[in-house]
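Listed next: structures, encoded as structure tokens.
Values in this text are rule-based calculations from the coordinates and carry no lab data. Keep in mind the model is a prediction, meaning the values are calculated, not measured. Cβ atoms are built from the backbone, for glycine too; each structure is taken alone.
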Structure I
Amino acid sequence: MSDVPETREARQRWRLVVARDADAPSATQREIADAWTSAIEAAGLPLARTEGDRPRPRISFGAPLPAGMAAESELIDVVLVERWPAWRVREALADRLPGGWRIVELVDVWLAGPPLAGRVAAADYRIEIAGPVDVTTLARAATELLDAERLPRERAKGDATVTYDLRPLLIAIEIEAGPPVIVRARTRFHPELGTGRPEEVLAALGDRIGGSLEVVSITRERLLLVDDLD
């Protein structure tokens, strides 16, 4: 008799909108995925599983979150073989969430809709800057970045340094005078060009104003799907 669990038909897909506190334990994306998978399985949700010799729970994650970064609206899709109401899913997970995480919202998404993987197109970041900062100069620098045709930057890749163009990965920048001064940046996830990193946006701003900007905190406020940018 086979030890492979019987594959049951998927009936529902819940999208978990979750947040991570700034003081949550720092973890890699693999560790985050493992922690959430363990929590969801321990909660007893009737998970749909992949086919094959090694079935895995059908759980998918929106986009890698940098280690140590706070987040307010991360996305996790969970496919079930039974239909559960939101209150039951929330109640089952309540005491099993990974440390420093909380559920913001549960969305019953269309089961046959596009998978979450590959649908994340951009992210909004809130960057708090240590003062004092000349807000007028900073706002002018933000406008110059958006008006530029190219923004050549360098980033480490393994043991090497590679040059890339930040401009196609940068969608928007806004400066809030505060205090504290806040830089809001929307950057793109691109399958070929890579990801626009908020710290690189800040470094480019610093280059424009002729000095470095000290970061107090960076929070990923929201992930945007392809449809959100239409």
Structure II
Amino acid sequence: MTDSVEMALPARKNIDAAINIYAMIQSWQQAYRTIAFFFGQYPSNSDELAVVIKVVLVNSLYNTMIRAPQLMAKHILSLQGLDQQLQAGHIHAVDKVANCDTIGRNLISFASKYAHFSNMAAFPMYDKYVCISMGRLIKRRNYTVGTYEDFFTCIELIRKLARLTTVSWSDWDKYLWLYGQRLALDKGEDKINHDITNLYGTLEGRALFDALEPSDVLVT
């Protein structure tokens, strides 16, 4: 007899609900477009000034808590073959960026976003609220990851089980981030994005956020 595991798997309608919410948050759209534009103009990680600006943009617009962006830029510049690894979608490249001896280890939130804007098709973004969502989907409280590779393995499995492999990582991020915010709001957390809080407080917004709830299923 095969053991079954209960999970919560989003459907296409849940992703679409997140896309609808995203369309209502102008500040988020502007931040994403700004970073994407600059990374598109300066894809290489060999120019010191460009790398410093890219680190500052990701850190400031996504609040990744890098306290010494110039040291992080220096770390990125020191990584041999990083451009080729990012363009090839090598997952271990994210952990290389995340482990900066002069700042700290496992800076996965920043590194995943830096990698995402370097190659949007290959790298999903990770942060606190994505982590909250992932814990709900796999039915594990206090879900954390040791490495980006661990996170990628988990989210890729969920994507395959949900049969949503054609959904872009950008749209997956919209869903996971917003669903995580909704779960945090329901638990009374008050340090939530201002735009999200205001939208969630309306009848229309509450209905959109309710539409993010995935279905519980037994996976064998």
Where is distance in nm of label points 7 Å out along Cα→Cβ at positions 45 and 189 largest, in which of I, II? II
Can you tell which of I, II yields -6500 when helix-only ellipticity at 222 nm (-39500 (n - 2.57) for each DSSP H run of 4 or more, over all residues; to 500) is derived from it? I
For distance in nm of label points 7 Å out along Cα→Cβ at positions 69 and 205 computed as 1.5, the structure of I, II it came from: I
Matching 0.9 (distance in nm of label points 7 Å out along Cα→Cβ at positions 149 and 165, computed) against labels I, II points to structure I
With Rg/Rh (Cα atoms, Kirkwood Rh) as the yardstick, tell me which of I, II scores highest. I
For the read-out semi-axes √(5λ) of the Cα gyration tensor in Å, for residues 21-132 alone, a value of 27, 16, 15 was computed from one structure; give its label from I, II. I
Which entry (I, II) yields the derived value 24 for relative contact order in percent (Cα under 8 Å, 6 or more apart): I
